[in-house]
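A short reminder: the numbers here are calculations on the coordinates, not readings from a lab. Quick caveat: nothing in here was measured; it's all calculated off a predicted structure. Cβ atoms are built from the backbone, for glycine too; each structure is taken alone.
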Structure I
Amino acid sequence: MAAPGLVRYVTTAMLVRAADSGAAVGLVLLALQAQAGAAAGGFLAAALSAPHLAGPWAARRLDRARDQRRPLSVAYLLYGLALACGALAVGRVPLAAALLPIAIAGLCGPLLTGGLSSQLAALTERGGRAQRRAQGWDALTYGVGGTAGPAIVAAVTWLAGPLAALLTLSGAAAAAGLIVLTLPRAHTENTRPPAIRAALRLLASHGPLRRVTTMTMLNALQLGALPVVAATYGKELHGSGATLVLVYGLGNLAGSALVIVFPLRGDPENAAHWRFTALAAATALCAAAPALPYALAGFALIGMMTATAFTATLAARATYTPPELHAQVFIISAGTKVAFSSLGAAAAGLLATTGARPLLILAALVTALPVATGLADRALTNSSEAEFPSEGTPQDSRGFEDERPGLETR
């Protein structure tokens, strides 16, 4: 934690990611309490998640800002305000009127995830163990936030109701909006970033980035499906789906802690290939669990492998993306991940009657598919695609540990 501002970064990230992960749960509970019905809760949750697809436009504004902390601060304060207004409106005004502020909060959502992650490079020197360790901390904030958000909602709802829970999350986002202003400023002279199509072209044409992004998107199908799979598997094994989700979260935290203590080494694409392969294998093994204790161990292992694979994707985005497209690439990746996760949840719901084991096998195949195709893609291109140069200086593609002058890794 010696990097300047890293403690404040982790604090900011945990606050906004807890707010982001808990808000949908709180909105569903609030709709049920207000007797608006489960369908209304679903519409509110969708209004919060769907605007993530507008992330590229938010990213371009972030990339062109002279001080990127300011638009992040505005986004977090606006998220908190809009979420509070939407929560207060549920049950008091027609549903359509309540959806508007929730959708506004959703438009800020990409800046709570990929937008903040794009600032991580400002805290450490590019390349080397310090940046890899900082990326491990970032992965940890996703794990803690994803666990803490729903837990906060559950605890506060039990004590004071879902409205109080949502207002608590709004306060967390607003507090993050103030703390983010204290982070080190990213050094950039870029005020007119390339158009959004340049970021999309980069994601499609740069081999390593394309392959890692594909692995990330298809694995998001599994991430979205896991809660449904856990509920089904828990019932089949005469246990609790909630317990399976809990051990998955604990495994995810353990995996994040592991990459903090032992930062990733070597080329990030290779790291991603190995870790997504291990994740697919862990998922397939979990499908063969003969009893609940084995399934618990399997879900913990899936969580651990997910965290290490996610850290590798953060490293890949930071390494292969030029500075003028940093925020756009991070936010586009985060937005598509949310969209694919939603598709995974919907698909798992439709296929739930087939049983948990077939779904786990299918998830393993979906995660393994881009690994296999990525290896074939890399073989066809002879692994000749180089990283983008740093200020005209050739990059060193042999690993992150080489920190000699002139070989800085982006």
Structure II
Amino acid sequence: MIPIRLPSAYAKGHVRAHRVDPDAADNYVRHATIGDPDLDPVMEELAGLPTADMHLFVAAGIEGEPDVLRDAPRPLRDFFDGIDDAPAWVDHASLAPGIRAFHENAGPVLAAFVTGTLVEGFATLISKSFFLTGRVIDKGARRLKQNNRHQVEIFHPGGLRRENDGWKLSVRIRFVHAQVRRLLAESGEWDEDAWGTPISAASLGYAIACFSTRTLAHSTALGARYSPEQREGYCAVWRYAGHLMGIPEAVLYATEEEARHMFRTGFLCEPDPSDESAIMANALISSAPLVAGISDPVERSALANRLIYPISRALVGGDLADRLRFPACTMLRARRTLLMHWFVTRIKGSLPRRFKKGASTMEQLFEVSWYDQAGLTYSLPDHVDSERSSQW
């Protein structure tokens, strides 16, 4: 058992969570000082390589190109030798109901991700990592499209098998996190005693719980429908994606109920939303209209204030919305807006032929996801500041 080294920012929250579940609270804050025990040392070994070589070898490992990978440093080769096989608990057949659920409810799922799931995610200390890199502030639309692309790929039939893009993108995210973790630690801008490890295992365990159970809850409020089998399959998809992203088993849920408990524990343990949380959450919502193809500033502002902010407030609650400095809006108006959105979604779901005009669901998903004609890129950030980093 790794002893607890409590970052000062977690002191108040740890006491709060400890009253509810001492073991879960201790486990969470313990992992606030842990990153990726398997990959972080490898990235330290690769730090001296020319950037082009690092990207070449990482791409070769993810794409399964042994002829190229054999020239890579031994730690990287050993790392890839250990991740090819899925854990014994992965049953690809059991993922099918969750995959169907995603495609049947793609609209409310993606809406829930922006208005609820990511907002709750940025209410935690992980917002400092994103704020310091500037990744969402200056490239918010691109970031949202990358998130959508990842979801589209992991929820594609067979997407999480070794040879497919859901698997590859999940492992790529693991490398990006490890690289950003290293760059932040070396930047002199990260206070480890106060904040723990950048993009910690605790933060990622909380995030993957949000991606699964909170998206289910928020998308249901937006009009989605799920059977018990679909809920189980949906959480199973994210669980395996979380494993591929390097989340240690100790903070990776096994069931939907465990995911809900991880969310509750993390929310209690995390410090109150910071200035960075408010900046990141508002930048996220401001970017959402861009993803939908609305570039006019007046139209973007109108959509955000008329629809996105009220729905987000209804989903995450008035207290959190106020802490994140969302525009003033009564809860009555917020709930009414959410109810109207739920009603429209249900009507469209009940009369699919009448509303099936224009692009198909998959085409719409591709339009709001980041697809590059050059295919998957395995470039990694080479500077902590997104504006000074090469494109990735």
Structure III
Amino acid sequence: MDILFISTWFPYPPDNGSRIRIYNLLRALSREHTVHLISLLQDDSNPNNAQPLHDICRVVSVHKSRWFKPGTFKSFAGLFSSRPRSVVDTYLPEVASAVKRAIEDIRPDVIIASQIGAAEYVPSGTGIPVIIEEIELSNMWRRMETLNGLRHLRTSLTLGKHISYIRRLLQRCTVYTCVSENEQNLIQLNCSPQARGFVIPNGVDVKHYHQADRQPDEATLIYNGAITYSANLDAVNYFAHDIYPILSMAVPNIKLRVTGRTDGVDTSGLSKCPGIDLVGYIDDIRDILRTSAVCVVPLREGGGSRLKILEAMAAGVPVVSTSMGAEGIKAVHGTHILIADTPAEFSAAVEKLLIDSDLAQTLTKNAIRLVTEQYDWHAISAEFEHIIGLNVSSVKTSGCN
């Protein structure tokens, strides 16, 4: 097939959750099909230094992305639109023109729009099957539930507009995907029970992460997630202010290394905690995973499923997570992972793994088996490709999308 793939994230280097997912799906699709990519481009990516991406797909065009800024005129105009303000504010007419030209020139068998921001650029009435890849609703839904008063009302209104917008997108698409059953249930209950949806979980390249020569520092933890994402920043703050004071009493020299960029983030609160080490961007996360005793995921916000947990599991690093952090991954407490939802419980779970090597080894052994059998990108992408093939065939047979 000829596949037109529209991406809200430039997928190289694959160094955050969205990029990792998109890159691996592109790589899998390129084995049997010709993939044409139109992508938005973020400041930290350079298409001229992305040869591995050019090796797996034809990059039709890239366009500098526009981040949502609530104070702009376009954002203000979005208050009076049926579309979410973020969609109105970040919309780029040149991307819509590029998509239209690509459809005319390539005549693709299928269009894949990665996330709803990309789906906005797909014209209706083309007769080409459209797949919206990775619709996400739980993050905003959960945020609304934690707020009170005027903030709750504002977020509720925003969520309502978001749901209506997704409902209209689903009427125009052939199939949608999401990363977890929880996401799918929210979409079915609130947006469209009739729309065809499939769960395509996040994954990991198990062979890439497998480490036979792990040399963990007994007092070193890792949080492999950039704090430029608000949910990650909240998680690290939670560790620093609530978990660390308890844990450091039992393990005085405990250290948490936090990977990823910190550009534009106020880290003054974290700098006061002697147990936090912001190591910055790491070219190869395997190097720091190799020397980490435990991966901690004290998440209290966000949605979807966590690639950071799958990475740690594939690398043989035992994981302690909150229930929310482990959401979307079929990991069982005490078998693959330890789940803890209070500071005292979280501290005790980390301490237990540091002193009980048999438990740590049992969890990592079971976790590696879990990710190998259910979360390896090879199997996940094969299922994604199968879904595409089935739905392209059904549209061709019926003559409509």
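Which one of I, II, III has relative contact order in percent (Cα under 8 Å, 6 or more apart), as calculated from the coordinates, equal to 24? Derived from the structure labelled I. Structures I, II, III were compared on FRET efficiency 1/(1 + (r/R0)^6) of positions 185 and 297 (r between Cβ atoms, R0 = 35 Å, to 0.05), and the highest value belongs to III.
Out of I, II, III, choose the structure whose coordinates give helix-only ellipticity at 222 nm (-39500 (n - 2.57) for each DSSP H run of 4 or more, over all residues; to 500) equal to -25500 when calculated. Structure I accounts for this read-out. Kindly point out which one of I, II, III the value 1.6 was derived from, the read-out being distance in nm of label points 7 Å out along Cα→Cβ at positions 161 and 233. This value belongs to structure II. One of I, II, III was used to compute distance in nm of label points 7 Å out along Cα→Cβ at positions 17 and 329, and the answer was 1.1. Which one was it? Source structure: III.
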